[in-house]
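Trainee: So, here's a batch of structures to check.
FYI, it's all coordinate maths here, none of it is from the lab. Just so we're clear, the structure is a prediction, and the values are computed from it rather than from any experiment.
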Structure I
Amino acid sequence: MSVTAAPALPFGAALAAARPGEPSWLAALRAAARERFVAVGLPTTRDEEWRFTPVAPLGKLEIGLPAAPGTLRPEALAPHDFDPAWPRIVVVDGRFEQALSRLPDSAAGIRVLPLSRAIAEGVPEVEKHLAKTVAPEATPFSALNAAAFTDGLLVVVPKGADPGQPIQFLHVATDASADALLAPRLLVVVGEGARATITESYLSLTTQRHVTTTVAELVVGRNATVEHIRVQRETDAAWHVGFTAVDQARDSHYRSFALSMGAHLARHNLHAHLSDENIETLLYGLSLTRGEQVSDTHSAIHHDHPNCNSWEVYKGVLDDRSRVVFNGKVLVDPIAQKTDAKQTNRNLLLSEDARVDTKPQLEIFADDVRCTHGATIGKLNEQQRYYLQSRGIAGAQAEQLLVWAFAAEVMTEILQPTVRKALEADVHARLGEMTG
């Protein structure tokens, strides 16, 4: 009688990695996360939340952790460094690289540390907040990250403080990441009345296939202001699944911009909890896809209290046989009177074979609110193209101008001028490739 072997657990090698010397609370968190992932496994297209995100093929790959991070020269990162004077935490293939990083002095109590060092030093904010805003139960990939993460970034800005400069987190994949799981994690805690700008970048200096699963947790204190810029430009062979969650206190302001340009499949969950009155949340994003890329954004804004505003605008530019997915939810509790929420998703198709699946949603249980949503999918306006050509602008240049105008509307929402200028150049270059 033959016995059929049980299928191997996806990412089993990464989950089985030893973590000696970690504190007991973190060991317990990892064990619970591992148990959760084993119980639920990878989602399939039969799961409503993953209906358009085909991640099941990952279960057929043999994925472990990199044996050692790759070696990089500092000049390799220069094109991806927004400003060489700003603090920078660099993680290569999931592990902190001291030689490539720039750690600031902890002036005025501001702490910018690799997450591994913060855990080793027992920084209290780590145990207090890690995996609280994004629990392992949130998605299978948040469980996978909690079980397997190796390093990342901790930022603590105390009450009333302002770092004065953006803080950069740069995660780099090298050839050493081939068929490996990379699991960085970010934790940002901004105190009452404080300000911070965080840039979070993922890039590949390799063409090797790898899987990146990320979690970013932001705790925004009362009357605090945070601008958070997330850039994903990994190799077209990569798989990228990220989860960002922000928990906002009274009178706080959070502004997010997410740019997705890379990976074979990129999924980003973005959840905002408006946990008190008079909060403002602004979410903006742009996806540029080509070839057979898939870019999926799932957002959720929870209005749990009255007198709060949220504004969400996501755009996609698609070429070839690529695909963009947008699923946005705005949830308004019965107590959340005087809510003002607007959600918009717009997509521009450059190819007959490109596809968009968009599902903006409002779930409103209060009656004194102002909430709208909408979605559009279309091609370039031929009348506008003809107008430009009739004034001597060649066909390809006219198309590039129109596509840039479509993307620029959301790019201007990046308030930090140095970052905005750099990302505008990147977007210009990609759109030139897509329309040239």
Structure II
Amino acid sequence: MLVEKMEYSKKLIAAGEAAAMVKSGDHVFYGEFALFPEACDEALAARARELRGVDVRSVCYSQMPKIVEADPERRHFILNDYHFGAVSRRLHDRNLCNYIPTAYHQGPRFIRKYVDFDVSFITAGPMDPRGYFNYGLANSVTGAAIDKSKRVVVEINENVPYCLGGNQESIHISRVDHVVEGKNRPLVQVPPQEPTELNRRIAELIMSEIQDGATLQLGIGGLPNVIGQLIADSDLKDLGIHTEMLVDSCVDLYNSGRITGARKFIDKYKMTYTFAMGTQKLYDFLHHNPTCASYPVNYVNDPRVIAVNGGMVAVNNAIEVDLFGQVCSESAGIHHKSGTGGQLDFIFGAFQSKGGKGIISLASTYRDHQGELHSRIVPTLQPGSVVTVPRSIVQYVCTEYGMVQLKSKSTWERAELLIGIAHPDFRDELVKRADEMKIWVRSNRIE
């Protein structure tokens, strides 16, 4: 430990010194999700007018960067995001941030193949007695970014929980170029969304597809919270977790005794994930908890790995589904909303799992800003809409009106099934459009 402490002292610098390493035209990695490098960000913002064309990349900016406030016209910093959340969406609408399309499980590989970072700012917890800094809540591409970085700066936040692996969840002081002792502000928290009655109706349909011993992937939002509540109140046994994102509902499920991981084939008895976002309840649960295993996303989201556990049930949300079965979960026309994330990975992998089910869930309708009702089951996707899951990969689609299985179904069978779970007010028009598109058999009847 004495050697590690001496090395730590030699490498300790101020945030301003770390920011001074960045030059015009550099590529900079800004970490992942809740692990935002606040001190280094503020110091870099102070240098905005000295720099040009600095490419700054993150996996889901979790707070508004100071470098944006210092550069509101994007003259000095070019922000990009591998994942896209609420902050990036707001920046994108101001033409201040762009999305980097990716099948999430390939993220580490294409960084190692195609990206070089001049400086990486990595937020981590304090150095442990063996000289390791633990990344804590996010581990998806950080290891790859470090491998491809000329300089690695670790910014310490004492509030980062120590999250066990897995692998590549920590970095040793010997691989770090500099250490910055940060501001130790509380980590960003994402409170669970309040579920709606519509969420409950969809969740009840999905519950019928979950069997004892199933392995679950649940995302964030009102629907996963309801599913978690229903599972907790059920008599299901020995469920497992293998998920891209670990959320508060997973804590509740574990505490209810429904999650054991006893029937998983890999990472047995472990809750496997690549990043976590939620409330302090989740962060406290993760701290030094050997039940949980943090892995890079090229492991967690690899469809081949997902498929190993039997009875994989993956539930993912969508914006629109068209009558051909194409799923859009990233945009409303040309208006960018989200990234691909792990949706494609898990829908593909769940189908390959023995008894597995990949489920796309969505409300049948939405209201626009004028209060007008629109169908989310549409004849064709809006112009400019991004296809997140191609029709050849889609398995189950679920609305509050039912769940349908589209694999091995013809175009007219798909249209019939999807119209059957659309809102009744839109079914006649959908039938008419399906007929015009030659994917409707006139003898069909939708009750």
Structure III
Amino acid sequence: MKRCAIVILGATGDLARRKLLPGLKKLYNNKQLPSDCTLIASGRNFMTTDDFKRHAKLSSDYPIDITYHAGINGLHELLKCKGSFSRIIFFCALPPSAYVTTARQIKAEGFGKEAILIIEKPFGINAASARELNDALVKEFPEEQIFRIDHYLAKEAVRNLLTLRFANPLFSDIWNSSEIDSIQISSLETLGVESRAAYFDNSGIIRDMVQNHLFQMLSLTAMEPPENLNAETIRASKINLLRSLKVERCICGQYSGYKNEPGIRSGSTTETYAELELSINNPRFKGCPVYIRAAKGCSKSGTDIGITFRPINKGPFASKKDLPANFIIVKIQPQAGIILGLATRVPGSDEIIESTAMNLCYHDAFKHEWPDAYEKLLLDAVSGDRTLFVGAEETETAWTILDDVLDKGYSFEYPFGTTPESKLGAKWIEFSEYCTL
């Protein structure tokens, strides 16, 4: 691999301490980073490198050459003293409001085509602000040097969606509205807002989860087959899917006690639960409803994609009205896996047919260790692979879909620690009934 430098801006923050610094250490020890990789930790406060290591709780044998530097001014000279680099990664572990200013400062320091800017969500708060942010960023660096992170795209079960759909003829030929009755994407948490209260109360669950993570999963679940696995080809297929989406109905709730959480505004109408019904207006999935829900303060946690198939309409079992439907559950977290629901005759009976689940647990099937989401994204940024990063047009298109349902407040309250029943008539697959992963 070519020599690279990694600059973590906001290195004294929680993300760097929990994910980035440990992830880079693991990649280095696994020989997935160049042996002469240089790491710069940048923060607002003046301190020595040893002070920073103590602050970040890094061991004395941290394997990567690391230097602490206050701010951005002087970074170019510092890196010049360390040699030449074919690629310099700037990971902006910063508030979104600082992205444009930071990009300007990096450019003003003298960094150019060797620079890659990694930025975290949220990419704007609506379609107009997303366009404004993207336009401002590309004035400083071209789009191909801007890597927008959605860490769900690097989760193993999400990455496997394309393989599941397009490498298996068992599924590829029936992945359409003629055979699929509905698509469900569910992301539930038992926790409340906790330490994220200030951010969440200004965002809500639609901005926090639906516009980014869940729409990205839906794109991979329902997009047309790309001609190849090139990053831009996959991105084009996802954008075409997003353009075909329309919100038919949306209902929001708030868990009881939310307004009493520390950091929440008095009388806040921010939603902690959102359930949406969407339509896909393309030939493949026309007439197939899509249900999405995301919530905090529920009775269970987990992120799943559910595909329910239509009843069989020919053959000897076509007249059996109570035949259980086939389904696929792609479990994203906490355990990655795939559950396939089949209609099976109960042993010892003549006519009793029940749903039987076949489980694939990733941790049982694949014994080797694999990188977590941030490790994979850091590795791809070092190699310049944009496949698992989000493009400007994707972010703007996703916001456009949701603009009419943002900031509408909530219409019902649900007890903290419970999972609301569907308000839109969705027949949610109860994952807990089948999940043994």
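Trainee: Here P(r) over Cα pairs in 10 Å bins from 0, in percent, for residues 360-423 alone was calculated and came to 16, 28, 27, 20, 7, 1; which of the structures I, II, III was it taken from?
Mentor: Computed on structure I.
Trainee: Determine which structure produced the value 13 for relative contact order in percent (Cα under 8 Å, 6 or more apart), calculated from the coordinates; the candidates are I, II, III.
Mentor: Traced to structure II.
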